[in-house]
Structure 1
Amino acid sequence: MVPINNKVDFAVIFTVDKANPNGDPLNGNRPRQDYEGYGEVSDVAIKRKLRNRLQDEGEAILVQSDENRIDGYRSIADRVFGNEAIAPYFDKKNKEPNKEELVGISASKAWYDVRAFGQVFAFKGEDVSVGVRGPVSIHAATSVDPVDITSMQITKSVNSTTNTKDPSKKTSDTMGMKHRVDFGVYVFCGSINPQLAEKTGFSKEDAKKLKQALITLFANDSSSARPDGSMEVNKVFWWEHNSKLGQYSSAKVHRSVKIELNNENKLPNSLDDYTITIENLEGLSVKEYDGL
């Protein structure tokens, strides 16, 4: 594994077309919005999709979703205690003086998402508590413009359960609501920190896999709320600095991505309604990739 010696920044532009990119459970599962009406997708949701994509490509993942679980473990704790290299450190009889550090090292070797995003290992009844800081940081995605949300009432064609009062009538659970973003262009950014990568063992090969996962972010991610083709990665921008510290701050690099509406009097319905430019940063080149 070749270590990362250069700071990396990246930005991803994607479009949402009649889909719910990330429902808010505290707001009836409506697509997330801030108080000004801009659409949002949480960083947690983005990392979930990245984990799924990496798992599709054969990477070992600690935080597996139930529908993508490929082993017999029902929880993170079960998966950790089932790992022969890590479980002994949680034995109360183990008096290893630096066992917390060894848990972090072993977990980073075992699972891609631990060495990328980090993880807290703190389980009820255990005296070992470990926090691993990952080198890959990802922001929440935000839409370029405020988004319009359409809500529609839906009905099921059959009862989930029989109406005990009158079997011939439908029950209340046949009624529901479905919400979608009509159209929106979203952007999220992230970085890879070489100093933290050294600690977790996140390598250049891992970075390449992350980049490919970003390019193919929505592959195998379709659902009733997000039909195939309704969410599309359009562009991935990738900056590799010439040092561990970086030639520019991540904030300045991320701000170099400019997305402007061509006609403010026309309601946008495709990425063609926008112009994307990258501000030149002297000495720092950017690589541009089309999404899948």
Structure 2
Amino acid sequence: MLAHGLLPLGYYTGMCFAAPEKQLFYFYQASEGWKIFFLLAILVPTVTGILAYYWSQNGWDNHPLARTLAFHALPQSGWRAVASSINTEFRRIDKFTTGAPGARVIVTDTWVMKVTTYSLHVAQQQDIHLTVTDSRQHELSPDSNMPVQFLTIRVASINPYVKAFDIRLNSTEYGELREKLHAPIRNAANVVIHQSLSDLFLETFTSLVEINQTYPVPSNQELEPCIGCMQTNANIKLVKNCHEPNEGECQQCYCRPMWCLTCMGKWFASRQDQQHPETWLSSQVPCPTCRAKFCILDVCIIQ
């Protein structure tokens, strides 16, 4: 915090050299705006310095972090014992960690923690209730061209001194988190959690096929159950729509409708390179029956 408090003063000093025409070296010759900025640049580190001095009294017992940890201390011990326990478990390689540096989530055998730039949320596993409260679906993740689902989980403690807090994680990490937690996670919002890349792809595959050209089935043709799941009638037909008949790698499929959309999506995902998910949407796979190559644009829902 002290370092951040010195940033405005550092900026002012840098501008003294970068813009000498503003005469910032001479306070009384600077404009009113820069005078106010300079006073604030002096005030901020002064206040943070005083605050840091207050926190350091009584062996840092006044520090907000020490007070947070003290809520979990046993009557005969103090916050340092809690800090030592957290430090010991944090060094183990089996801890669960996720999130950006500014909002890091750490789960050890005993503790659930959320570390932000200026705060620390801590709860003991034996005291908490966890609830999935929200889900956000993003079409593209920063790391790949695949869709990603982020879950928001509310961590509430039975300790009245511990405030509830939210943790956010990728749905693909949900299973690993559950393995590390001792308490179950309730799904109060009835969120559909996609725990694998294939689950996320299947949802995107379905949404893309739904905007494709439909296939009008002849009135005299009776649809049979999907040969993949036998749970629903076949509802898709492979028709080459991506290019002209003799262009591209895709081929015309002459099979009758035999698959449902879900099973075809699972087949499409199973034929992909698992190490390169960014290529899945643009790739071609063989028809599961006749082996004619097709892409997502060729999958048509039966009308």
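Each reported figure results from applying straightforward, stated rules to the coordinates on display, with no laboratory input. The structure displayed is predicted, hence computed values, not measured ones. Cβ atoms are built from the backbone, for glycine too; each structure is taken alone.
Numbers at a glance
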{"quantity": "Among 1, 2, which structure scores highest (criterion: FRET efficiency 1/(1 + (r/R0)^6) of positions 78 and 254 (r between Cβ atoms, R0 = 35 Å, to 0.05))", "calculated": "1"}
{"quantity": "Of the structures 1, 2, the one that 7.2 was derived from, the read-out being distance in nm of label points 7 Å out along Cα→Cβ at positions 86 and 246", "calculated": "2"}
{"quantity": "For helix-only ellipticity at 222 nm (-39500 (n - 2.57) for each DSSP H run of 4 or more, over all residues; to 500) computed as -6000, the structure of 1, 2 it came from", "calculated": "1"}
{"quantity": "Label whose coordinates, when distance in nm of label points 7 Å out along Cα→Cβ at positions 70 and 198 is calculated, return 3.2 (choices 1, 2)", "calculated": "1"}
{"quantity": "Label whose coordinates, when FRET efficiency 1/(1 + (r/R0)^6) of positions 46 and 214 (r between Cβ atoms, R0 = 35 Å, to 0.05) is calculated, return 1.00 (choices 1, 2)", "calculated": "1"}
{"quantity": "Ranking 1, 2 by relative contact order in percent (Cα under 8 Å, 6 or more apart), the structure that comes out highest", "calculated": "1"}
{"quantity": "Structure with the greatest value (metric mean projected area of the Cα convex hull in nm², set 1, 2)", "calculated": "2"}
